[in-house]
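Colleague: Okay, got some structures for you below.
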Structure P
Amino acid sequence: MTKLRVAVIGLGNMGNYHVRNYSQLPEADLVAVCDVMTESVQLFAEQYGCKGYTNLDDMLENEPLDAVSITAPTRFHFNIAKKVIEKGIHVLIEKPIADTLEDAQELIRLAATYQVTLTVGHIERFNPAITKLKELVDAGALGKITSLISRRVGAFPAQIKDANVVIDLAVHDIDVFSYLLGEQPTGISGNAGRALIEDREDYADIFLTYGDQTGYIQVNWITPIRIRTLSVTGTKGYAELDYMTQSLTVYETIYSRERDQFGDEVVKFSEPNKVEFAIEKKGQLEIELAHFLACIREKKPPLVDGEAALEALSVALNVMRAVTSR
């Protein structure tokens, strides 16, 4: 199998993970890294035995690349991705796709024009526990979903320089909710504020409605412990998922309809069947990058295409408008 020649643009926290995973994927040949910080470029180039560039144009001119990951801050996504796509190079952009809907739409248009794969790093879709939960939801194992509740909280990550907690954190759960339900929210409300950080929102409570289904998202950078959980309630069962441990437990609802002494119908519940799914734990970034490369090789659409990323960004921006307009 011929390896695909890949590069990583942006060597911060996520860039580090992308570089390491590409270096370990048998289908990838990590040929270059790029960042404006000379010291970082030299360090990564030496450690991984690849070329290092501080100028993006130089890298795109000198390296015949098949694919790149863009892991630079969000405000640079559009300009970098535009240059990459116009070179005919397949691209994975870390979430969110861009910082405006107009820029996101233009990237989608460019990708179609130049016939390159465009995918966005909504990484939770590749969590093995979410993969299993999606199978159960689609198979009707939980019945009709009535509500989803997620908590994504923890201490402030110093590496996040240009995004608030909704754009950086809640966008994960916005995307997962739409992925599980197969639709976009019809209503948005909530609350957000600045508790410890002066220049952007560091906590939010978000309510989304999908017709008669409801989603609640709690995100913040002020909780001293890290929590990443999701619970889903349906007419046939209840699921609890932990993103970090990649664990999934489902409680099957068992009930009967009876008449009480007054002739009124009552619903009586019995002890639920509890199923703890044996999920093979695997790094979701590794799964995501392997999927990206497979999509390029097999010319198939990615799980997270530009339109899905655009929808997640649109909802996140609408959330910000809803919570800051009061």
Structure Q
Amino acid sequence: MSAQGSSQASSHASSGGFYARPVSDEARDDSVVPFAVEPLDVRGRVARLGASLDHILAKHAYPTPVARLVGEACVLTVLLATSLKIEGRFQLQTRGDGAINLLVVDFDAPDRLRALARFDAEKLGPRARATDLIGTGHLAVTVEQGNGTPRYQGIVALQGQGLEDAARQYFDRSAQIPTRVRLAVAENVTGAGMKWRAGGIMTQFLPRSAQRRIRADLDPGDAPGGLKFVPPPADDAWIEAEALLATIEDHELVDPALSSERLLYRLFHEQGVKVFPAQGVRDACRCSNERIKAMLDRFTPRERHDMTGDNGLIGVTCEFCSTYRAFDPASFES
């Protein structure tokens, strides 16, 4: 995708509505920038992860194929979770029969991110393809808002497709909102002492007209033989938005010198794009001495005795952040 010249094409929220201003070239890592392209009835967001992702991956020293997929999952989770504006916990999880048998990314609103992966090193191999890493299984999205709100979970079958396609299928079947996602992960592209960075963009077609929101019926799976589901014609605005999104190259999503606003201007300068205040993201685990001690306190004295190591202490290592903590069994007997 080629760059266009600078212009007053970006807009920003203010107390009096929106105003035109120059496109900002300030590149910010670990942030999410929401945007809207009103002529196309499109809304979306751009996410950039730098130090937060690098810290997560550095704690585990995953092989490169695993680290890349964890990076993609982290960006996808941030895009999805921040679009929901929840006040709780959002989790993306994959399980499959491929080399990566479990991948979990937690996002605690408004900005806390953590992730882990379990994998079979023998299945990785030197030529493992990204689409084969998870294999056949499922992707689950779980939202827990608390305050008595029922937990929501959506599930997508995985049959070798990547996370971009899985996200599209999730929205097609759960919310029936036309959605496209682009994800990219890069290694060693910055001199800032970081090894990993990632970026992504999500666009959704949200027309105001009820007629334009008509979607194709989903195949129920047990339809009579010969019955065909004919989808309605695609909306011209969404066709244009998809075509523009397809021009994005991976390096543009991870370029540390390219701001999210400049990327959006390159994409939508002809239609005009509104950008909203950026939201920060940070890597932060949920574990603590208090949480783990409370967990150990639920075991019986005999069970805690069996957990005690040769040094006389109960050692616990967090799977997410790899932090090791040691507890004296005697401290639970008082």
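Colleague: Taking FRET efficiency 1/(1 + (r/R0)^6) of positions 169 and 193 (r between Cβ atoms, R0 = 41 Å, to 0.05) as the quantity of interest, name the structure among P, Q where it is greatest.
Modeller: When FRET efficiency 1/(1 + (r/R0)^6) of positions 169 and 193 (r between Cβ atoms, R0 = 41 Å, to 0.05) is computed for each of P, Q, structure P gives the biggest number.
Colleague: Another one. To which of P, Q does the computed value 18 (relative contact order in percent (Cα under 8 Å, 6 or more apart)) belong?
Modeller: The read-out was computed on structure P.
Colleague: When you work out distance in nm of label points 7 Å out along Cα→Cβ at positions 41 and 313 for each of the structures P, Q, which one comes out largest?
Modeller: Q
Colleague: Among the shown structures P, Q, from which was the value -0.40, -0.51, -0.76 of log10 I(q)/I(0) by the Debye sum over Cα atoms at q = 0.13, 0.15, 0.21 Å⁻¹, for residues 89-136 alone calculated?
Modeller: Working through the options, I get structure P.
Colleague: Of the structures labelled P, Q, one was used to calculate distance in nm of label points 7 Å out along Cα→Cβ at positions 121 and 153, giving 3.2. Name it.
Modeller: Q
Colleague: Rank structures P, Q by FRET efficiency 1/(1 + (r/R0)^6) of positions 113 and 305 (r between Cβ atoms, R0 = 41 Å, to 0.05) and report only the one at the top, that is, the highest.
Modeller: P
Colleague: Could you tell me which structure in P, Q was used to calculate helix-only ellipticity at 222 nm (-39500 (n - 2.57) for each DSSP H run of 4 or more, over all residues; to 500) as -7000?
Modeller: For helix-only ellipticity at 222 nm (-39500 (n - 2.57) for each DSSP H run of 4 or more, over all residues; to 500), the value -7000 is produced by structure Q.
Rule-based calculations on the coordinates, nothing more; no lab input. Quantities reported herein were computed from a predicted structural model and do not represent experimental measurements. Cβ atoms are built from the backbone, for glycine too; each structure is taken alone.
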